Structure 1
Amino acid sequence: MTSPADRRPAWRQAIEAEGRWILLHLWRLLVATGGEIRRRPWLTAGLLIATTGLGGLSLAFDAPADAWLLAQGETDTPLRLIARWFRTFGAFTDVLTWSVLLYVVGRVIRRDRWRRLGIACLLAASLAGLVANLFRPTIGRARPDANVGPYVAVGPTTDYSRQSMPSGHTTTTAAGGTVLLILAPPIGIVTTANAVLVGWSSGRLRRHWPSDIIAGFCLGLATAVLVGLAWRRLEQGGGWPS
């Protein structure tokens with residue numbers, strides 16, 4: 001006698017099995033990343049201090065950079081059109097693209113390592129984005145296109161025009177892109193270059209100040225380092241689920 005589960009269509013069983021594989025690996029990598037934070041508190045603290053420090057030091061460039069951009073005008077030049085495309089692609093679409101592409105290729109060629117790279121890309125970007133989106137409404141910094149100056153921060157707010165620090169686009173793209181640079185350099189060169197261009201686009205379109213972008217990139221990189229260390233520990237120690 002067959003159980004109800006056995007009477008399900010084969011395609012449905014395959015999708016459910018794939019879903020379980022993804023969730024199990026996401027969870028294992030998330031737990032391992034938490035382990036790296038506990039195991040390396042000084043590294044974690046150093047990465048956060050570096051992120052804060054570089055973001056703070058770059059505040060001096062905000063006003064001059066914005067003045068230069070305003071002098072260039074707001075017309076749709078080719079560079080602005082390119083910037084608009086990269087910013088649209090960088091709205092987590094790029095992270096999903098890399099993640100799904102790596103996962104599908106790994107599934108087709110039967111290489112679990114490639115599938116796990118896709119998992120790492122998705123998790124790093126999600127974690128970094130979560131941290132960024134916790135800070136942004138808390139700081140309440142006005143965006144450049146609000147035209148109230150670079151040093152206006154009102155504190156906790158739900159006003160999107162005052163959620164500039166750090167750049168969410170740059171943070172998630174940098175995390176997903178640079179974790180691949182750490183774990184698979186030939187692929188990571190492309191994804192990291194994309195992260196740089198997404199950050200540039202946010203500045204060129206006056207959606208973020210330079211310091212927002214630098215802080216976001218550093219936060220993304222810090223997250224990628226921790227996720228990358230966890231990924232390597234699982235790979236070398238045989239800790240991945242079978």
Structure 2
Amino acid sequence: MAKNLKITVFGDSIAKGIVFRDNRYQVAQDNVIALLERHYNVSIENMAQFGQTLRRINDRQLVQRYLRRIDEAENNLAVFCIGGNDCSFDWNSVQHTPSEAHTSATTPAEFFELLKENVSLLQSRGVHVMILNLPPLDSEEYFRKYIAEKYDPERVMSFLKEDIANIYRHQEFFSLMLTKFALTNGCSLADIRSRFLWKNDMRELLCEDGIHLNERGQRVMAEAIVDEVSRDPYFAAFELKAASS
């Protein structure tokens with residue numbers, strides 16, 4: 001976002017810019033990172049991966065590997081755009097034993113501890129951290145286009161207690177965790193979710209699968225980040241000027 005700010009993104013398919021189009025996943029040309037790079041005329045290191053979770057980031061020691069190669073004399077910014085896969089369930093296990101308790105890919109307690117561990121490690125090395133909360137999903141479309149096409153919809157609905165909104169609420173809980181963590185642990189917060197929730201046409205910003213952002217959604221996300229950066233005191237020290245259009 002500024003030429004003297006070294007930016008690295010740890011994220012999942014949202015930060016990767018994945019869209020669901022023509023019944024397959026692909027990277028949008030005008031994805032959120034590309035839009036921000038053009039807006040600020042900078043290069044952003046994007047370590048986001050499809051299916052990424054915070055547990056995988058930790059298991060692969062991506063933060064430790066990042067810290068081994070940074071120049072601590074630089075102004076380093078690490079951005080976390082993560083949580084959408086962590087809050088998801090193993091729907092195959094769910095369909096086989098819908099009456100049993102199932103936990104998300106990363107439990108809320110584990111998610112909080114892993115976030116605290118990795119953020120504390122980064123901050124101890126002078127890296128500033130920005131955390132994005134989660135753009136909302138569409139439970140009905142996610143269930144129809146993804147779950148019901150791959151798993152037994154009746155058995156999954158039994159697990160959900162016949163309330164499809166439980167998918168949304170579970171994701172909302174993880175987004176709230178990210179928000180609260182950022183506000184209480186010295187991180188910058190990019191409140192992406194509020195920007196989407198405020199829009200009457202939110203569904204039109206999502207792909208058919210109900211979870212990935214389409215090109216319009218990618219642009220809304222980029223605009224939200226630009227607004228958040230413009231109000232964040234941390235970034236006041238940098239030359240945050242948009243590139244000429």
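No lab work stands behind these numbers, since they all come straight from the coordinates. Everything numeric in this text was worked out from a predicted model, so none of it was measured. Cβ atoms are built from the backbone, for glycine too; each structure is taken alone.
Okay, here's what the table says:
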read-out: Among 1, 2, which structure scores highest (criterion: distance in nm of label points 7 Å out along Cα→Cβ at positions 45 and 165); value: 2
read-out: Read-out mean projected area of the Cα convex hull in nm², computed value 13.3, structure in 1, 2; value: 2
read-out: Mean count of other Cβ atoms within 10 Å over residues 133-140 - structure with the largest value, from 1, 2; value: 2
read-out: Identity of the structure behind 4.7 (criterion: distance in nm of label points 7 Å out along Cα→Cβ at positions 13 and 205, calculated), options 1, 2; value: 1
read-out: Source structure (of 1, 2) for helix-only ellipticity at 222 nm (-39500 (n - 2.57) for each DSSP H run of 4 or more, over all residues; to 500), computed value -25500; value: 1
read-out: Highest-scoring label, criterion being distance in nm of label points 7 Å out along Cα→Cβ at positions 85 and 101, among 1, 2; value: 2
read-out: Structure from which 6.3 was derived, mean projected area of the Cα convex hull in nm², for residues 53-108 alone, options 1, 2; value: 1
read-out: Test item: distance in nm of label points 7 Å out along Cα→Cβ at positions 21 and 141 calculated as 1.5, pick one of 1, 2; value: 2
